[in-house]
Structure P
Amino acid sequence: MQKSLLADFAKRYTAAWCSQNAASVAVFFSIDGSLSVNDGVPAVGRNAIPEFAQSFMTAFPDLRVVLNQVIVSRDRAEYHWTLTGTNTGPQGTGHAVRISGFEVWQIGTDGLIASSQGHFDSNDYDRQLQGSVR
């Protein structure tokens, strides 16, 4: 995928994460695409990916994702983001979170994400959820 097309794709993907509509995130993935975070068990397919996205959207009703940059190499792309929100969903802590991370994307022949491996500092995330400062 051309760099300019990938940049537009990333902008629309970011908007989907901010939409509070988990199904809108899944349409960016191939039918059997996968999404994993911090080497966890991947969500595979368009039925599982919305469930994963919804877990963040429910935990953070004011979820905002900002696209920081997209780095394109020959065989992959890195989507760098910053997530902010207040954990006021069910059993929420009420604390604000600001965490940055990235996803390594493999783009399928259909032009959609075949595989996304997300990474962020989970220790920092957990500290913020509990209201601790770095």
Structure Q
Amino acid sequence: MQYRLCKKTDIEGLAEAMSKAYSEEPWNERWSRERAVRRVQAILGNFDSIGVVAEENGAIIGGLLGYVDPYADEDFFFVSELFVVPEYKRHGIGRNLLKELENELKKKGISVVQLMSIEPNETFYGKCGLSKDDVSVLFKRC
């Protein structure tokens, strides 16, 4: 297993891995190739974006994608996506992707990681040291 920062040539592999990861419970989502590529490109096109890749035998099996979110007195890092293909889940890959991100963020002097999660994943994130803050996510379909 290898962990590394992503390159532009990883976009297709990241999109494919993300599609596989979200095809099972609790999401059951069906991503077209085009929509998945667009999602990965959109995240990596943000200000000071970072992508971390988990790779096995040359194939991308997981990824973490996000960007720096400048704020009043410090920068935060917002994780937009963290995913592992189904056959590799529960092998510590998600945790290792977060550790690799933290190593990169230390180099940048960033000490806060933020993300939004569905309830079934909150236990995993808690084990990784993340906790809920006081912000609520509000939603309206227009």
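What follows draws every value from the coordinates through simple rules; no lab data is involved. The model shown is predicted, which means the values in this text are computed figures rather than measured ones. Cβ atoms are built from the backbone, for glycine too; each structure is taken alone.
Numbers for the structure displayed
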| read-out | value |
| --- | --- |
| Label whose coordinates, when semi-axes √(5λ) of the Cα gyration tensor in Å is calculated, return 25, 16, 13 (choices P, Q) | P |
| Distance in nm of label points 7 Å out along Cα→Cβ at positions 28 and 44 - structure with the largest value, from P, Q | Q |
| Origin of the derived value 0.8 (distance in nm of label points 7 Å out along Cα→Cβ at positions 52 and 116; candidates P, Q) | P |
| Entry that produces 0.8 once distance in nm of label points 7 Å out along Cα→Cβ at positions 20 and 36 is calculated, selected from P, Q | Q |
| Structure from which 3.2 was derived, distance in nm of label points 7 Å out along Cα→Cβ at positions 4 and 60, options P, Q | P |
